[in-house]
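Next up, some structures in structure tokens.
Just so you know, all these numbers are worked out from the coordinates, no wet-lab data involved. From a predicted model like this one, the values you see are computed outputs, not experimental measurements. Cβ atoms are built from the backbone, for glycine too; each structure is taken alone.
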Structure I
Amino acid sequence: MSKELIDVLDENGCLTGKVLPRDEVHKQGLWHRAIAVAIVNENNQVLLQQRSANKEKNAGMWDISVAGHISAGQDSLSAAAREINEEVSVLLGYRTEIKDFRYMYCFRKEEKFSENYIERQFYDFFILRTSGLDDKTIYFQKEEVQAVKFVDLTELQKMIENGGIVNRKEIYDVLTSFLFRF
């Protein structure tokens, strides 16, 4: 299995020209880019995924619909589509198209999980509105995700307050404001 390569950024989010394996980027605590996508259905519910118990961070916790690293040379939209296809797929021929994503904003986040796992990321956050999606028709990659479910704004806010979801305050603030409008 080949190692995922990542573009290294400076503290302003600009490319440095360095490309390193993902584990090395985290070990050195280097800046890089990631994506997060909230999939929202026609009932204004957000698809959440429960992270695999085998993940190196936030194992077993509920999380935003899709999140992942941007591979070297890849743009945010392509990475978002790739991550959806890797982590959560849909039966019955459902297809995600780049034009369906709504870019919300970019933010920086730093977290230290251990001496050898430091995360310094610029997140590009998108919302993907869709219809006809049912959590019973979704299948997922068992190595990445162990369950999925749709939640409404009230349940999402309870999960955030109770710490029952990965800490992504920057995303949830924008997402709850977006959901509240509908």
Structure II
Amino acid sequence: MKKTIALLVTMACVLLASPSFALFENKFEAEVSTETVAVKLHRDTISGGYELIATGELKKMIDEGKDMIIIDTMPYEDSYKKEHVPGALQFLFPIPDMPEWNDAETAGKTQADFEAMLGPDKDKTIVIYCGFVKCTRSHNGAVWAKKLGYTNVYRHPGGIFAWKGAGFPIGKIK
């Protein structure tokens, strides 16, 4: 009987100390944070004039062989080289808004370099991503693609974190 009571007390302590229980207690505060991120994403999308694409939709387009360009906006050495969406090209953009082109913020690459990477077809599908929803590198990349006249621009807000979270294969540079 003592062992059963001790086991029940131990299980109750583990449950009460678990992160999932802590999240339950703070679900209202967590919702405020989620709402803040969602509203910012919506406003960025409207102001940037691009569309959003979900992880599963991007995977389906890749699997169907859709002719598109995928751009990873994360740093080459620290991120892209280690893991990226297969077939993605890398072009660094900063986290803060970049209303004017700044070569120092794009690892020395110019606006012409970005346009050359995107190619001459202004109607081609372009998908731009970074690390995760709060990361705004992809917003900057999508805004600049639109500024350069590309019409079919998508931002994949979940980025590489959502891609990995969905269990999809990762590209790497050795």
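Please state which of the structures I, II yields 0.45 when FRET efficiency 1/(1 + (r/R0)^6) of positions 67 and 99 (r between Cβ atoms, R0 = 30 Å, to 0.05) is computed from it. Going label by label, the one that fits is II. Sorting I, II by mean count of other Cβ atoms within 10 Å over residues 43-50 from high to low puts I first, with the largest value. Using helix-only ellipticity at 222 nm (-39500 (n - 2.57) for each DSSP H run of 4 or more, over all residues; to 500) as the calculated read-out, with -14000 as its value, let me know the right label among I, II. Structure II accounts for this read-out. From which structure (I, II) was volume of the Cα convex hull per residue in Å³ calculated, if the value obtained is 158? Clearly, the read-out refers to II.
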